[in-house]
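Input: structures, listed below.
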Structure P
Amino acid sequence: MPWQELPITGDPYRNVDESELDQISPLAQDGYIDELGYMQKRPGMALITDLGTNATIDGLYWWEQLNILLIVSNGRTWKMTDSAGTKVEITGDLLTAGTPVRFAVNGTTMTMANGGRMVTTDGTTVTTYIADADAPVVVSHVAYLDGYTIANQVGTQRFWWSDNLSPLSWNASSQAQAQGSPDFITALHVGWREILIAGTDSLEVWYDDGVSPFSRLNGGFVERGIGAIYSIQQVGTNWMWLDEKRRFVKLDNRTPTIVSFPFNKELQAMNAVTDGVSSMMEIDGLPLYVISFPSAHRTFAYNYAKDSWQDWGYWNTMTASYGSFKGSTYAFARSWNQHIVGDSGTGKVYRMSRSLFTDADTPIRTVRRTGFISHGTMMHKFSREVRIRVKRGAGNAAVANPQMAVRWRNDGGAWGNEHYLSLGRVGENEYVARLFRTGRYRVRQWEFIHTDDSDFILVGAQENVEMSTR
């Protein structure tokens, strides 16, 4: 049994204890699995602007008609007018601080809501509360469809809509009730010219019937609730959310299909999930559903094109531990060709790209971990050599000779010391890094770790193993 593959390709699986895994990897941290099954470092971030609020960025929205980025933090609203981060505060009435913002625009008027009164702006003058006494006053979600601004009233089964083409004008009779189940409406979204109305125990799909103007779609009642009201996103051609049983589901032809099976155990073990906040990102061709749970300090990234899950996070160099990913919100600034994320606690705004290799100068700690490898036998093995195929020649102006750390533990014991291998200076393109004589074991777990300010692509590894006679 001279050369054996180490299982560091393919999707990670975390639904059982790691000790049960042999030929399956349990962890892909701060990376993503590409189309060939290889591990690549996740996109990094660079600072664009700092709002000075020292608070979460609660909302980002690319306003295409005005070519500006709206930013909400600590209840206040800014517009960013260029890719360099030039910003101007739009003063006036405030949103609720510390709660995700939902946006609805009719082209000239933006309506925003996050748990209190709806706030509007034209992007140039002040922000103002909707003054019409018939408008709902405790609103968590707003959306736009066919000229109507649509809003829920928190703590009820009812949703309202504005007068057509007039988001500032509302009528007390312009409302309807989601009656399929007695649960309250907790989220409301528009997609594919349909309205998804979500409650704690059920979902309903409504549409513009041209008369009422809105009716529930025939067959549009789903007996599946929502466990995190800010988890709903349009994912490909489906809706996706965290359900009331802590499972991620996609609504496929009105049928909810569970997609989080490899991570269900992790979700069940978390103390709280109701604070989950999601974004849809498509960075460098990666179609990603990213959701963070602030109280659990966890972030999961789902590549819906590959049906693949990974862990994302923020590496705290002081505590040597992971927190949740820094990006609390996301928007794509189309004309600037920039992917923008808002910080989860500092009032800072970043651009995000695969050509950036740190989180605003904080290391990204990318880790790939194997299961407990036995090579098909519980006999002792002697590891003569390990060959690791990685992207080489990764040196750059920031770090001339980037390193990869490798460590292992034998038979369920403690992790050993890290052994460092060069990823190569610029022009050093030999694809294989090598380790020699790494000891004796029955089962062994490996970790491959990268923290330098450089690219990292882990393709595969082989181990030269000699069997013992006992």
Structure Q
Amino acid sequence: METGKHGLKRELKLWDLVPMQITVIVWLGWTGFAAKQGPTHLVLWLLAIVLFYLPLAAVVMKLGRSMPVEGGVYQWVKQGVSPFAGYLAGWNYTIYVVSIFAVAGSFIVNSLAYAAGPRGSWMLNNRPMALGLTVLVCLTAYIFNVRGLHLAKWWGNAAAVLMVGTFLVLLFLLIRAAASGLPSTRVSLSFAWPAASILTLNVFTKIAMSALSGFDGAAIFSEECRKPENDVARSVIIAAPLIAVMYILGTGAVLAYVPPAKVDLAAAVPQVMQAGLGTTGWGGAVTEIASLAFVISYVASIVLYIGMAARLPMVAGWDGFLPGWWSALHPRWRTPTKAIAAVTLAIFALGCLSLWGASNQEALEAGVGAGFGCYCLTYILLFSVVLFGFRLKERPWGLGLTLAALAAFVVSCCALIFEIVPLGEVANPVVFGLKVAGMIFAMNALGAFLYWRGSRRALKLGADSASQAELGAEANID
């Protein structure tokens, strides 16, 4: 097997990257969140696609072709803005992955309870079961990532197939509703314009940043792709239209059967399937299968995200900003086993803390909000490569890409503000916002401290190498 300069195996082809994009980006649960907005959802989706989704795709395609290097956003920001900015981009991405998947056990337990129907009510908020599933999922993700992407990628492939299959069921329900003349179908795909308000802007940024982000993830594996300079960009081109259609028509299917006020944000897809297919016979079976497909897709995304997050400290180790053991590769499978273990253990530890303090729901929500806030910072730094990346003057971006990056940069900044300043749904928005802002600041202060220590380590290593080279040259002269 051909390897890159760092000894990584080139496991990924184009048709591995396409389903990976779908698995990483698509979670049809966001259709329920958008459906809450009623007939204005279509315009919000289209605005999010134009102002964030397509600009992100364009920036990733441009940077992926010009800098096809392992680490993706870390390397792009490092080379375009500064090494410190690149380190923080990778650090914030890793914090995001750890924080959002720390609740994996609870999410899976509740999803299985919904799939089982009334007989699964005992599973709801079952802490011992959630803890056991957290252990199982983390162990699964670790084993598959250590063994290499030739195994881990199959999770992405299977999850993409299940997700597309679930969407086809929603599409069938939407078409059947339209054919039968249900009155609700007239507003399910309406071009009604949303009201101009802070709440609408908040929903818009959530749709953009949460549902339509992730194209940059596959680029983290650039030196593990067969043709990274071409295949990452091509995977974006192929997956982008399908992902947009799945979200828009999926939301239309939800509204065709469920009024906006009654949408279950935790289980919108099973809810619409129950409404359209029933709870018994083959309809009930399809609903249960769809719920299980959700769980499998979620586990698959954990496997892939842990693999992505582990590559970022590995690359930082190459640069000397972290100790060399972060970059150590398994002698046979050529994967960063210690970095994978560290990320997996961080998710497990935070997951245990979230279960231990499950009674403090607001603290848990603040942690997730801080994770998304860190994700916003990653994107702010990514789009800064095009807007402020003066270190890359030899790569002119063009007016079109610059304007696109500016639009996505503004959306990312607004999304960060709304993570810090919540609109309702918490006991005290000010205290909640201070918690989220404090966590984001603390995490980035820790990242800055680690970078400072790492840069001193890198300088020392460079000085030691130079001294050894001088001594060797003097010995040769003698």
Structure R
Amino acid sequence: MDNTLLCVSWLNGQVKAASVDRGSAKGTWERPAVVADFTGFSGVLAEAVEQTKSDAKQVAMVLAHPRLSHQVVEVPPTKGWTLQRFLLRRVQHLKTFDGEAAWASQPAMPTKNTNALALHVFPKSVADQLTGACEELDLQLVRLVSTTAVLGSQLKELPLEKDELALVAAETGTTTTVVIGQKDGRVCLGRVLRGRWNQQLDPLAIDLTRTIGFAEQESGLVVRSVWLFGPGAQTHAPALQDSLHLPVKLSPVEYSPFYWTEQAAKLPEKDDGNLVSLESRQAPQRRRLVTATGLILLSLFIASLVTTGFIELFRKGEKKAIAKQQIELNILQTNRVDWQKRYDELARKKDLTRIVSDERPPPLPAWFLGFLSDAVPDDLLLTECRVTRTNDAWSVLLAGAVQPPTDASHPVMVGQVFATLTNNLSSGPFHLKISRSTMSDALAATPLAPSIPKRTTNMFLIEGVIR
């Protein structure tokens, strides 16, 4: 329930209302005329809202109605849905009216045989009238409890012993509400009696005596005290004590004219005997949840449509881009094939160039022959010249002979001429590394005369390497 409530009490036609905020009454109102039934009750509620200046959206109500019955029933040791089905069958058996019943249960004192619950049974058609009256004003009925449920809560306030059985009676309009129970708040009997001590004391005393006897028979315990609550209780307590032959005391709970009205908000929610079903109480939350869920689903649906549209546009754009890229790819692949052919052709030409340029023997023999024309002295005749490629070097072989002198007065100095040749070969631009050089020793020591015929000993041989 909300912290702000419009609390209403309907006690056999007497209507009072209070605007309660966090347990405190802010505005009160009492209808001067009796409201016989709930036909057109929305008008009464509208007047209550106006007079109490209530801005609450929820209504809590305490009811003392002739068609609201109370019964303590024995129950088997079961829980959950099994217990609910058992109680539903008991309600169908106990109701004294036609049609569906609105009912609630509260913990009760165990009987001599087994556990028990207190049932409150009310015509659902009447409860629906109250619910409809609230809905006409955009209000929600969240609590509908009997006066026996409210009065039973006073048992916890009484100075009783642990297992002491006591009776609490209170005037509720033209009737008297009675509960009999123990300190823990559980009752063994709850009912609404006709009459009240301010007008019909003797008939009320007889009904109280019968009620006490019935409770003692059912519970196997003895009622040891009677507690009165309400206006005139202190005045009539001695007379009732004489009639009941039991101690009659005043309830320590403070009474106010709007006690029953305010208790509609103050009564603890757990096991309060609320005749408004949990389903009805949660209906607005479910409607809000359904609305919120619907809005969320609608938002998700719209978001999904937008997302789908965006994805579709993106897909189409990507498809076009892929098609365009595919065309470009085909062009690039065609160009690649063309360039690959060009590259292969260039590589072939480069290999050919490399073969021509790198593997071609250097033109050293021609250069060397040109060099020999200057390096060989005039007195020597070159008869053989070999220049051979060996790996990274050139092997050179030179053979020749000494020419006869043309002027007999100037003999040839063979040794000097041969030395000039070897010196030119080793120090020239080719730097021939001479590995062997041979010449006849006689020729080297003796000059040759022109008249001396040519001999084989005039031959010379030079071998070497050019790198």
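Bear in mind that the values in this text are calculations on the coordinates, not laboratory data. If you're wondering where the values come from, they're calculated on a predicted model, not measured in any experiment. Cβ atoms are built from the backbone, for glycine too; each structure is taken alone.
General remarks:
- Identity of the structure behind -500 (criterion: helix-only ellipticity at 222 nm (-39500 (n - 2.57) for each DSSP H run of 4 or more, over all residues; to 500), calculated), options P, Q, R: P
- Structure from which 24.9, 85 was derived, Rg and Dmax of the Cα atoms in Å, options P, Q, R: P
- Distance in nm of label points 7 Å out along Cα→Cβ at positions 201 and 233 derived as 1.7 - corresponding label from P, Q, R: R
- Comparing relative contact order in percent (Cα under 8 Å, 6 or more apart) across structures P, Q, R, the highest figure comes from Q.
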